[in-house]
Structure I
Amino acid sequence: MKLPIYQIDAFTGSLFGGNPAAVVLLHDWLSDELLQAIAAENNLSETAYVVPRGQHFGLRWFTPTIEIDLCGHATLASAFVLFREKIAEGDEIRFETVTSGELSVRRDGALIQLDFPARVPQPIAGSQALTAALGAEPSAVFQARDLLAVFDHQDQVAALQPDFERIASLETFAVIVSAPGDEVDFVSRFFAPKAGVPEDPVTGSAHCSLIPYWSRRLGKTSLQARQISRRGGQLFCENRGARVIIGGHAVQYLRGEISVE
């Protein structure tokens, strides 16, 4: 069996930046074991699988070790492929997902905008375990799906050298760290070693929590963000209450075919 595969750099306008995602186009779902094996072989933070469903498309996301409930950069990459290959008609795509409901994606020129559910973080007490895992004490801590550790300055976030074993031992899916940005509204980094992704280059799903937090704190609904990983990425954000808009660009790195016997 031959399957078309694409590798797309998401949330960037240039190659070798942003977050690389694999996109595999299917006629129907393969077994979960095979989907996971392909994702492990790709060894990218996420592999997205897309299946046509009439006017909509089924969508699932896998890290090298697990299936996850929501992924921004691999959704952006999937939409980019469907638009580029003219598989999707018009400027809007609707994805059907089991874990996050229906997700819509719109194209505005070269900008691709994801319409995702907001995950408003709630304040919680910090812990010695979190401080030890990050190697620095945040000024505030919040909880949504992920822990959100907020620092006062961008350079504090950039300087973090987290202990990934300790982060994996925390009772959370992942840890987001964030601070006001020097040239954008806010910056972030994202650590998910429990999911097989020690540091994710650019994380759309984290902005489901970051956008509500920074929108409220800064008193504005439109924000620009940057994830300051080694590869880095830029995001154009909007708070719409129960939903958030996460926009970004993408570029194609490769197109090929995988053989599954």
Structure II
Amino acid sequence: MEVSNDSFAVPSSGSVEFSSDMTALTPGTITPLTQLGIYGPSGTWTNAPPTTPDYQANVLPRQQAGVVMNMVDFCTGQLFDWFLAGNTSFTLIDRLPTNVTGNTSNPYCPGATYVGREKMYTQIAAEVSVTAGVTHHVAIKYTSSENSVSCYLDGKQVTKVKNVGIPLDKQGVKYTGIYPSLGAGESLAGQIHSFSIGYGLFSLIDAFPYQHPEAPELSVSIPVGSSNPADAGRARLFGQGADGTWDNFVVTTIVDR
């Protein structure tokens, strides 16, 4: 993941939008893929290889590898993503916990509050079909006046979610079911002051809540793996790489008057 050196202010009433042109190929993904793991802290599988793994999940191709544009506020942990993955694309809405962002000890985040089990979440909001390898225009817009996010693909709105900070399942908003939240979250209205642009290559193979210390009973250990396709289903990495491009980044700020 790469992140812009500058952050871009969110107007107190108005919107800020990030957009770019992206292409994606993910030729090494596997369908179907059943991911195995064992419950326990990180390294449990490697230190004590299981006879019978006690965790398994169906991992979709678009979770295995993706080319991604991010809109991220490290002070609240709020993150929005566009994933392109071969012939599928999806929007992801999540709030990163403090043990990832370090927000409460960041001098550039005065007043930042702790984000733990009750407030963090990672959820795939919507999925759409795309053409692999061709350029797609993606955009993410946060509107402060209604605390909402809208995501666009090739000029068409795909996702709009209000009450940013409240997990989709807690709002009763239709989503893909990946992944249920652990707490009620909190509205971030008035708390988000800027966003940075991020982009990179990602996967969503690990199990939410990603070894968070406040959810030890849900921690799943999965080995890192290698580029060996034989590791598929028994490691995070098995040669499922992504090939992507990003171009024409644009930031658009609109101030309501």
Structure III
Amino acid sequence: MLLAIDIGNSQIKFGAFDGAQLFDKFSIPTKRGYRVDELQFHRLKQVSIDIVVVASVVPELIDVVREASQTELNLTPKIIDHSTEFGLRISYDPPEALGIDRLINASAAASKYGTPVVVCSFGTATVIDVVSREREFLGGIIAPGVKTMAAALRENTAQLRVVEIEQPPSLIGNSTEAAILSGIVNGHIAMAEGLLERITGTRTPPSAMSAKRETPSAASGVADGGVRVPKVIATGGFANLIASKIDAVTKIDENLTLDGLRLLAARN
């Protein structure tokens, strides 16, 4: 059995796989300074784990997770890094600056759903990445995530407070809290929807904004001038809130990163 560990900016996610089946998962908040006994590996002691694979966007946590795996499971984990074979041709400058979670998600989406494919991750940041028909990782778009936007609004204003992120009751908020919530959530939906329209070429943008789509020429087979529209796969903690309202999204795959770790362990 395989244990996949995804160390993200907000959460550390654990997923136990029996073959391709994810049969158990849990998460803990990401924080610096964890001790080995705080990582909750004891929850896996009744499971016969024989492979551990780890990816992290928080480099300082890799050592303690490695130590916990060795201490609690007697296994040295495989660390997914930029030397891993992802099955993609990487067009990014420099390649080492590309977040490892983005590579994992792009590789997983291409393997599971085919190419061309667009991956939208709605988490601490909102990230939209593009893989061409020829399995070339072309790059993407990074914007603040919904919680990051809410925190920034609170930190940079005198009278606005952080709101609990949930479905807004209406588009037009009739209180300050409802107005903030609508701006964050509905604004996020509109942003992602508009970017996806431009990437996939499913709608010609207004001439006042742009007279030329980037995708057919720059993305080399991603949209094929609108003839072959790529699949759009959404993941991340806020995918159900945001992506479920966007028609262009083909599927919400909440376990895309964990599944991607499993697939990479098999590939490598």
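Computed from the coordinates by the stated procedures, all read-outs in this text should not be read as laboratory data. Predicted model only: the values in this text are computed from it and were never measured. Cβ atoms are built from the backbone, for glycine too; each structure is taken alone.
Which of the displayed structures (I, II, III) returns the greatest value of distance in nm of label points 7 Å out along Cα→Cβ at positions 166 and 198 on calculation?
On the way: I: 1.6; II: 2.5; III: 3.3.
Greatest value across I, II, III: structure III.
As an exercise: helix-only ellipticity at 222 nm (-39500 (n - 2.57) for each DSSP H run of 4 or more, over all residues; to 500), calculated from one structure in I, II, III, equals -1000. Which structure is it? Please report the intermediate quantities before stating the final value.
Working: I: -6000; II: -1000; III: -9000.
Checking each candidate, the match is II.
Name the one structure among I, II, III that semi-axes √(5λ) of the Cα gyration tensor in Å, for residues 102-141 alone of 34, 16, 8 was derived from. Numbers along the way, then the final one.
Details: I: 36, 13, 8; II: 34, 16, 8; III: 17, 10, 7.
Going label by label, the one that fits is II.
Thinking of I, II, III, which structure, once distance in nm of label points 7 Å out along Cα→Cβ at positions 70 and 238 is computed, gives back 1.8? Working shown, then result.
Details: I: 1.8; II: 2.6; III: 3.8.
Here the read-out was taken from I.
In terms of relative contact order in percent (Cα under 8 Å, 6 or more apart), which of structures I, II, III is highest?
Values: I: 23; II: 33; III: 18.
Ranking I, II, III on relative contact order in percent (Cα under 8 Å, 6 or more apart), first place is II.
Using the calculated result 17.6, 55 for Rg and Dmax of the Cα atoms in Å, pick out the matching structure from I, II, III.
Working: I: 17.6, 55; II: 18.2, 64; III: 19.7, 61.
Of the structures listed, the value fits I.
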